[in-house]
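**Student:** Each structure below appears as structure tokens.
Laboratory data are not the source of any read-out in this text; all were calculated from the coordinates shown. Source: prediction; values computed, not measured. Cβ atoms are built from the backbone, for glycine too; each structure is taken alone.
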Structure I
């Protein structure tokens, strides 16, 4: 397998999102032979099943990028004990129409940052449940839950907490291994 292409998806639209900053930190600690491109969900409209057969261009591009990737790295905030609406909405768009999911069989890893002491544990649990329904193999360990995020990132959004950086690096290594294990069944044309 040549270069492993990972697509980073942040479940927050906030400009100073800790989860976006965590994805930026992930770009700095990638395993050799892997790349991480980030995608914004800003242009993804609210899902309407009436439009699933003729989705807007932003959704078509989102699905194209998912299919072109070898793996997905989700960075999810926690809103009301779950994933954000914007992330769930984007996941729904890319899974439709039935039988044409861009997610099918795509290896994934999860992480999250929160100003609270739970570090997105509940959101990640719910996201894992969603990914099971999409037939996506998910890295089990390590779990990356950056707690008290305001203390872990500087004013410029740079991750300053070395243990968190090391956990992200281990997570990426596990994701690359999962991609290699699933390579025969990982199909970009799905």
Structure II
């Protein structure tokens, strides 16, 4: 397993060891002992999966305390541009974002700790996205930030993605008050 730190403390790009032969491939997408050795001693309590067509943008979402969530995300089928925005008050990278392309071919995973807004843009039809969460979903604790907020400046490289009604009315970053 190969770990790459990003410019934002806590965000990690994880490349698993993939074993391939004429039958296909095998890899461990999660091993508690290995993650603990890397300093990621966390317990996952909920797994989520979504399927989306090309150009669907989901985000930027987060769960407020006490239901904050760390997420280990990956693509099972297709491809996404995955984005995390630091919303930890007092962090030297508050309001900054980092992205990574996750595909079924590269098998890369992204560790997004609590205190980040998260979103992704699907790059292929029928993309299946999977994420392990460190806390359960709680509707009253959910929050969002406008996906194309100019103060954050995420380079999505798309003008008109397919959005949920909720994401169309997400607040801008200037009016956002972080609980982290």
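**Student:** Using Kirkwood radius over Cα pairs in Å, for residues 26-97 alone as the calculated read-out, with 13.7 as its value, let me know the right label among I, II. The partial results should precede the final answer.
**Tutor:** Working: I: 13.7; II: 15.0.
Clearly, the read-out refers to I.
**Student:** Can you rank I, II by volume of the Cα convex hull per residue in Å³ and just name the one with the largest value?
**Tutor:** Numbers: I: 106; II: 120.
If we compare volume of the Cα convex hull per residue in Å³ over I, II, the biggest value is for II.
**Student:** From I, II, which structure was distance in nm of label points 7 Å out along Cα→Cβ at positions 18 and 90 = 1.9 calculated on? Kindly include the intermediate steps, with their values, before the conclusion.
**Tutor:** Details: I: 1.9; II: 4.0.
Answer by label: I.
**Student:** Given that helix-only ellipticity at 222 nm (-39500 (n - 2.57) for each DSSP H run of 4 or more, over all residues; to 500), derived from a single structure, equals -1000, which label among I, II identifies that structure? Don't jump to the answer; show the numbers that get you there.
**Tutor:** Numbers: I: -11500; II: -1000.
This value belongs to structure II.
**Student:** Here FRET efficiency 1/(1 + (r/R0)^6) of positions 66 and 114 (r between Cβ atoms, R0 = 25 Å, to 0.05) has been calculated and equals 1.00, so which of I, II was it run on? Walk me through the numbers on the way to the answer.
**Tutor:** On the way: I: 0.50; II: 1.00.
Value 1.00 for FRET efficiency 1/(1 + (r/R0)^6) of positions 66 and 114 (r between Cβ atoms, R0 = 25 Å, to 0.05) corresponds to II out of I, II.
**Student:** Follow-up. Looking at distance in nm of label points 7 Å out along Cα→Cβ at positions 2 and 74, point out which structure of I, II has the largest value. Can you show the working numbers first?
**Tutor:** Details: I: 2.9; II: 1.6.
Checked I, II; max of distance in nm of label points 7 Å out along Cα→Cβ at positions 2 and 74 sits with I.
**Student:** Sticking with this one: Out of I, II, choose the structure whose coordinates give mean count of other Cβ atoms within 10 Å over residues 50-57 equal to 16.5 when calculated.
**Tutor:** Values: I: 11.9; II: 16.5.
This figure was derived from II.
**Student:** Next question, about the same structure. Which one of I, II has relative contact order in percent (Cα under 8 Å, 6 or more apart), as calculated from the coordinates, equal to 26?
**Tutor:** Working: I: 26; II: 29.
Matching structure: I.
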